[in-house]
Structure I
Amino acid sequence: MTGSMLKRLKTEPNPIIDENTATFVWKGKTPPFLVGDFTGWDAENPATMVKISPGVWTYQITLPPDAYIE
């Protein structure tokens, strides 16, 4: 799964969108803090990325089918 996600990022934007699921992908030693509408813009409680392999982190969120995201 990790390899396919990293391959997709070469031709697709981040986050990767699959139907109503958005997957944010980060490659690095430590993940960034994710803050946005989906966290209520609360910097004190950012979304937590999950380590899926050495140096690769993801965060998935399911959105309503009619969500408008920029």
Structure II
Amino acid sequence: MNTFQQLAFLATSHFKQIYKAPPNVTLSEVIQVAQLFPQFLDQETAMDLNQEVTMGELEATLKWFKRDKS
């Protein structure tokens, strides 16, 4: 019988092997593959999501929550 640690190691090793880039892959090839995946955000939205959260935004969000809810 396998232990949890052994199963976790096997699973991690399996997926690392599947998603590992070949040693001789070029940046150009990586970009070509990345372009096959759909983009869900436009550039402007992606930049907005990467901005720091301001104290005002945080306070407004916390006030929006009901007091007796987690």
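Read-outs: derived from the displayed coordinates by stated rules, not from any lab. As the structure is a computational prediction, the values presented were derived from the model and not from experiment. Cβ atoms are built from the backbone, for glycine too; each structure is taken alone.
Suppose Cα extents along the principal axes in Å works out to 30, 28, 15; of I, II, which structure was it derived from?
Only structure I yields this read-out.
Matching task: -17500 is the computed value of helix-only ellipticity at 222 nm (-39500 (n - 2.57) for each DSSP H run of 4 or more, over all residues; to 500). Pick the structure from I, II.
II
When distance in nm of label points 7 Å out along Cα→Cβ at positions 22 and 62 is compared over structures I, II, which one is greatest?
Greatest value across I, II: structure II.
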